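Each value in this text was obtained by applying a stated rule to the coordinates, not by laboratory testing. Not measured: the values here are computed from a predicted model. Cβ atoms are built from the backbone, for glycine too; each structure is taken alone.
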Structure P
Amino acid sequence: MTEQTPHPIRLGGVHHAAYRCKDAKETVEWYGKVLGMDYTSAFSEDHVPSTGEYDPYMHVFLDAGNDNILAFFELPKQKDMGRDENTPAWVQHLAFRVASEDELLAAKAHVESLGIDVLGPTHHGIFKSIYFFDPNGHRVELATDIGTDEQYAELKRVAMPMLDEWSETKTAPQHAAWFHEIARKEHTGG
């Protein structure tokens, strides 16, 4: 057995993930009202610290729980924000964990009570989730894990073979098709 050299980078988690918003105040209020996130801090400057360029911004930070921070930039001097039109709206999204299926259903009822359209729950075999959009057009997902330790271990075991097969064929590998079958059976009652 050969000794492995430690990797020079040891990550301690995600410090924050940053997205653009249309209106910082509206975004902070929406995430507080809809998802219960606490507004923790803000930075605002006329010049970008990393590049020095003039581009006034408001950078707001929200606590998503468990030391996870979600941040947004409002950039009033830039062109109106849009989205990558070459990527389907369902692809790019922010996914947050909730503890149980009961909490997922309660969250759905809460979000719908605010007049927001919600899709789901969608059964993904090893987790269930709901989807809706924030006022900036970002898709938000709330998910709860429902898989077994054995199912997660099997998904980890087949991850690299699936990636290798996908890389060669660009067709969906079937190594983990079993978890879609679980979802289909629950959906159809069969």
Structure Q
Amino acid sequence: MLKIDRIHHVAYRCKDAKETVLWYQQMLKMDFVLAIAEDLVPSTKEPDPYMHVFLDAGMGNVLAFFELPTKAPMGRDPNTPEWVQHIAFKVKDHATLLEFRDHLETHGVPVLGVTDHGAFHSIYFFDPNGHRLELSCPDPDEAALLQRMDAVKWDMLEEWSQTKRAPKHAAFLHAREFQP
């Protein structure tokens, strides 16, 4: 059967490879696992020196960055709100989420949240490259909530496709009186 096994790595651009590696080591406790530097882009053969660094995001997940010193300064899509494009990482539980929030704030990183999304809870912040990051932990009722969300996903998608308005099929996510 033709099916993708898993994500090998996700790559983003960074301003400074060393600063990025050190920040992710200190702030998110990720291990630095690999560095690749080339003068030619292997896929296109374009002469363009780069540093490509890889960090262990846990359980076989790899986060990678490219530093591109010969390119124009990095930017972002001005038509996309900054809250849309982000990298979300899962942490074990609510206590761990709070520990990370305190750790980040102690090191001068502004943190938004804890935000209650119903099935999970999150904090948000930016890395030194301007990438928005999210740490999430499961809600104690996660399994039951996800089961209910699974039952309405296609109806929600179809309604959205036709109306471009938020369907109310999963309004129960924000109702704290939820009974699994």
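Assign the value 14.0, calculated as Kirkwood radius over Cα pairs in Å, for residues 71-118 alone, to the correct structure from P, Q. Kindly include the intermediate steps, with their values, before the conclusion.
Working: P: 14.0; Q: 13.4.
Label of the originating structure: P.
Comparing P, Q, where is distance in nm of label points 7 Å out along Cα→Cβ at positions 63 and 79 highest? Could you put the intermediate results ahead of the total?
Values: P: 3.8; Q: 2.8.
Ranking P, Q on distance in nm of label points 7 Å out along Cα→Cβ at positions 63 and 79, first place is P.
Figure out for me which of the structures P, Q the number 3.0 belongs to, where distance in nm of label points 7 Å out along Cα→Cβ at positions 55 and 127 was derived from the coordinates.
Numbers: P: 3.0; Q: 0.4.
Source structure for this number: P.
If FRET efficiency 1/(1 + (r/R0)^6) of positions 7 and 47 (r between Cβ atoms, R0 = 25 Å, to 0.05) is calculated from each of P, Q, which structure is the one that comes out at 0.10?
Values: P: 0.10; Q: 0.30.
Label of the originating structure: P.
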